[in-house]
Structure I
Amino acid sequence: MKLVLDTNIYCDYAEGLDETVDVIATHGEYIYIPSIVVGELAFGFMHGKRQQINERKLRQIVNRLKIEIIDVTADVARKYAIIYLALKKKGKKIPINDVWIAACCMEVGGTLLTRDKHFRVVDKIDSIVL
């Protein structure tokens, strides 16, 4: 399975939460992180007191799990528009970064692994909500 990790899932994995580690180990044949997640993590690292340690840990996890970073391309931007328009038509709102994360997930045909229940309203992607 192609798993796309949301920010909260990366954090759970980095902290060694059993359920998250098990799901990734069991279902993560291919693992992706959207560049938007990398940005959210970088902000958190810069805002905290352990920036260098957290950045090093992120690099180590990306290398160990062979995680591919999903860049924002013109194709991803178009998928963002499709998802955002569909949500608007349904009268549903989710955080704008999460629309971008969903677009990245749609781009690779992956399943989003997240703790955020609001992704369930996104029809264009599959998700596993822990």
Structure II
Amino acid sequence: MASIRREIHTTAAPADVWDAIRDVGALHTRLVPGFVVDTKLEPGARIVTFANGMTAKELIVDLDDHERRLVWSAVGGRLSHHNASVQVFAADDGGSRVLWIADLLPNELAPTIAGMIDHGLTVMKATLDTNAGR
């Protein structure tokens, strides 16, 4: 099973970062605008439309306010298994560390998914840094 682990640092406070992440229906407006162009909520899930036209149904597995951790699982499509999490940690400088971990099968899709995660985190960092302190 492929496992992808990426981390960014943002100047935004942990509470602000978590507030944007936990708003699971607002990926396209609050967290990764332009990378995600639409998010529709269903009971227990969201349908995410990416800028490249790809859509994914993501089951919301856990939303843990205490740990500032969101877990989801993409279902359908070419992936036979997908489980991912994003967690927010306080950084020493008052900003935040954001950790994104994804486990998936088949392994051959790891480079594609890693590229999407890298792009998403670049947009996330820019969005969070721009909105820090507002």
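Quick note: the coordinates plus some simple rules give every number you see, no bench work behind them. Note that the structure is a prediction, hence the values are computed from the model and not measured. Cβ atoms are built from the backbone, for glycine too; each structure is taken alone.
Tabulated data
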{"quantity": "For 22.1 (mean count of other Cβ atoms within 10 Å over residues 31-38, calculated) the corresponding structure among I, II", "calculated": "I"}
{"quantity": "Structures I, II, by distance in nm of label points 7 Å out along Cα→Cβ at positions 63 and 111: label with the highest value", "calculated": "II"}
{"quantity": "Value -18500, calculated as helix-only ellipticity at 222 nm (-39500 (n - 2.57) for each DSSP H run of 4 or more, over all residues; to 500), assigned to which of I, II", "calculated": "I"}
